[in-house]
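Scrolling down, you'll hit the structures one after another.
Readers should treat all values here as calculations from the given coordinates under stated rules, not as data from a laboratory. These figures come from a predicted structure and were not determined experimentally. Cβ atoms are built from the backbone, for glycine too; each structure is taken alone.
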Structure I
Amino acid sequence: MLAPMSMDEVTAERDLLRAEFAAREYRMEQDMEALKLSKAQDLAAVGRHAARVADSERLLREAADAHRDMQAQLREAQKIAAERTELLNSTELALHEMTLRTTQNLQRQRLSQGQENGAAGSAVAETEVAALREAIVDFGDRVAQLTQPEEKR
């Protein structure tokens, strides 16, 4: 049973209830502020991570594009190298054949002219050797040109 209370007791009870209510309300407001702050920090972190992911994706696309470009440049360089190698091989073969023919011609001339025409045959041979040397220099220049990088030509 409840005992009858005086007016002062009722007022004191009411003030106590109001104070308890105010204290609970203040604690809930503090908890809500803490949750709002935590939520804001979490959203900021999510935003930073999203920006980092977007930046990483952009860098990945750029790297893939650069890789594709480099692959194309590599294929082009390999094609040019193959062409130059083929040209160099054909030039070396032609030079070897020319040297062989000149050597054979010199031997034939020496045999056909014999000893009495030794001096005249020697002059012809020297002329052919000089021509052969010029051809070798020309082929050497051509090979040097082919081995230079594309920008220098």
Structure II
Amino acid sequence: MTEPDPTPPAPLLPGTDAPLAAGELVVLIDRRRRRYLLELTAGEEWHSHAGLVPHDDLIGRHEGSAVRTNRNMEIVVLRPTREDYVLKMKRGAQVVYPKDQAAIVAAADVRPGCTVVEAGAGSGALTLALLAAVGPAGRVISFERRG
């Protein structure tokens, strides 16, 4: 396909300028802004209506790079946000979506340094939001009953 661009784009967030690596989750965004979550695996290919992109063409690139599929459609590769992960993850239990997570965190007055006890982690989507809200100084203690 295309050769990696030697000049990395400016990182979107501090600490995210490392090249993409095998085993890492990424989001591919097509020209219609559809988002696809996948784990980079050497030797694998991503297929969609837009064509295919070998994972090896993404590994070693920098976040924000654009690649072309075999059908010459541009795809941008980014690291996923927490919202990307929650909206695109495989579901087992009910998922608490980002809009609802924000309402829960605000209503419960969860802030940095808090200790939160959660009953029923389920998919873990709300747990991720709680962890982000309490920050490194806080704690989230989660109980799950398996029956």
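Quick one: distance in nm of label points 7 Å out along Cα→Cβ at positions 46 and 86 came out at 2.2 when computed from one of I, II, so which one is it? Let's see the in-between values first.
Numbers: I: 6.1; II: 2.2.
Checking each candidate, the match is II.
Which one of I, II has mean count of other Cβ atoms within 10 Å over residues 54-61, as calculated from the coordinates, equal to 10.0?
Working: I: 10.0; II: 18.2.
Going through each structure in turn, the value belongs to I.
With log10 I(q)/I(0) by the Debye sum over Cα atoms at q = 0.14, 0.15 Å⁻¹ coming out at -0.95, -0.99, pick the structure among I, II it was computed from. Let's see the in-between values first.
Values: I: -0.95, -0.99; II: -0.78, -0.86.
Comparing all candidates, it corresponds to I.
So helix-only ellipticity at 222 nm (-39500 (n - 2.57) for each DSSP H run of 4 or more, over all residues; to 500), computed for just one structure, reads -5500; which one of I, II is that? Could you put the intermediate results ahead of the total?
Details: I: -34000; II: -5500.
Among I, II, the structure yielding -5500 for helix-only ellipticity at 222 nm (-39500 (n - 2.57) for each DSSP H run of 4 or more, over all residues; to 500) is II.
When relative contact order in percent (Cα under 8 Å, 6 or more apart) is compared over structures I, II, which one is greatest?
Numbers: I: 22; II: 18.
The maximum falls on structure I.
Out of I, II, choose the structure whose coordinates give distance in nm of label points 7 Å out along Cα→Cβ at positions 102 and 134 equal to 2.3 when calculated. Display every interim value, and only then the final one.
Working: I: 1.1; II: 2.3.
Of the structures listed, the value fits II.
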